[in-house]
Structure I
Amino acid sequence: MADPFGFAPALIDRMRTARRVVVLTGAGVSAESGVPTFRDALTGLWATFDPRELATPSAFARNPKLVWDWYAQRRAQVATVSPNAGHRALAELEERVPHFLLVTQNVDGLHARAGSRALVELHGNIARVRCSRDDQIVEHWDERNDALPPRCPACGSFLRPDVVWFEEMLPADAIERAESAARDCDLMLVAGTSGEVYPAAALPHYARAAGARVVEINPNATPLSGLAHDTLRGASAIVLPALVRAAWPQEAT
């Protein structure tokens, strides 16, 4: 199959021969499925709210029902969308390399739904909830009481979304796993992220310092563009499948 993007031969060769691949994804990948960004979702009844009124520990302590209702709406939004071709291409890529890790800043769970298994969700997953007291994941909850968020069945504390809020640290095990993989990879793809939010934005720097080929997939230039060996301008839902097909033309689906 012809390569419509004219990918550099050195990039295609690295795709085929890489032993350790890390992918970093951001909101742009999900936007192509129709998932609104946090701020884009502040419409209708939520248009007057500042994000810090809805996504901080102090906001939850002050008005837990407001925060719960906001995330319940966002869960409902995410449930209506599906993984796109970019998500599926990354799941396929995972099957083709010996060692692979997908690190995402997205909380929508679309990568897992597309079939990705070696996955680090740095900011959590909006489909999950956990106890606000001991952080244990709770699989089932009762929302019939309109006055309050649901309670933890074990201890009675409020349940909260299993996402990282403003003013909270990323889970130490998640960032450690991501950093370790970035420092040990020979190819890193960076798709749909602005490259401005740390510590995730540091991962391509670690990869480049370790000798990896760094590839940016984004319609627009970002602070990471100058670091990348290859800058592929376009939507990840188009570029990622084309890249996989170019590397494995007889095998890619």
Structure II
Amino acid sequence: MSEQLKDTVALVTGASSGIGEATAALLAAHGASVSIVARRRDRLEALASRIRSAGGTALVLEADIAREDQARDAVERTVSEFGRLDTLINNAGVMLLGPIVGAPIEEWRRMMEINVMGLMYCSHAALPHLLKAAASGPRRVADLVNISSVAGRTVRRGAGVYNATKHAVGAFSEALRQEVTREHVRVSLVEPGAVETELASHNRPEVLEQLRSRIGEIERMQSEDIARAIVYLVSQPRHVAINEMLIRPTEQEP
């Protein structure tokens, strides 16, 4: 176990699978105490068990961050348990693709609630604690990392509302960065390309088929690839801020 993030506390949303799960485990392996947040408690308990078995510290928080009260409670319970908050990883998100014409509005609503409002709720609740950690913590810097997507840069037919949510995340991240960077709260935007996770599996069958034909048989990235990038961001010296990171599989063109 590394001591790189010793005495720091991280909260990771969407930690029950994929990028969130891998990131929480790697942050813990580098010495951070981690709060792991998601709706699937059984998955969180399994992850916490693995972290503890490896010598780390984990707090399980079952919550739907699309609900403001639950997002705020997750932050406050983290601080109550660990006494501080140094790092927030806003990873929770959904990707429900398809044409805008005739789309199920509920899919749009769910993406906006989780991808945009959930991220904002968590950020709003965490910021006072991140500012305090940056002013007085062991590293005298704090990190807020928002997981976006290539879709936050490139607009493509069949992904209009998902594109909209990820562009919103990018705009919010940059505006917030300008507000808090002088206080040594670093705001970073991570934009992965194709990653082998369950993110796409929640789409309708016809959408899945279109997605497979567009991406093809390229070698996708693994969740651990993105987790390593996130840990790289938050372990930089106090005077270094990596504000944006675009990560694609080598074979991915768009």
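Only the coordinates and a few stated rules stand behind these numbers; no lab work does. Quantities reported herein were computed from a predicted structural model and do not represent experimental measurements. Cβ atoms are built from the backbone, for glycine too; each structure is taken alone.
From I, II, which structure was volume of the Cα convex hull per residue in Å³ = 132 calculated on? Computed on structure I. Among the shown structures I, II, from which was the value -14000 of helix-only ellipticity at 222 nm (-39500 (n - 2.57) for each DSSP H run of 4 or more, over all residues; to 500) calculated? So the calculation was done on II. When FRET efficiency 1/(1 + (r/R0)^6) of positions 6 and 166 (r between Cβ atoms, R0 = 35 Å, to 0.05) is calculated, the result is 0.25; to which of the structures I, II does this value belong? This value belongs to structure I.
Computing relative contact order in percent (Cα under 8 Å, 6 or more apart) for each of I, II, which one ends up highest? When relative contact order in percent (Cα under 8 Å, 6 or more apart) is computed for each of I, II, structure I gives the biggest number.
Each of I, II could give FRET efficiency 1/(1 + (r/R0)^6) of positions 158 and 174 (r between Cβ atoms, R0 = 25 Å, to 0.05), but the derived value 0.60 comes from I.
Structures I, II were compared on distance in nm of label points 7 Å out along Cα→Cβ at positions 70 and 222, and the highest value belongs to II. When distance in nm of label points 7 Å out along Cα→Cβ at positions 78 and 238 is calculated, the result is 2.8; to which of the structures I, II does this value belong? This value belongs to structure I.
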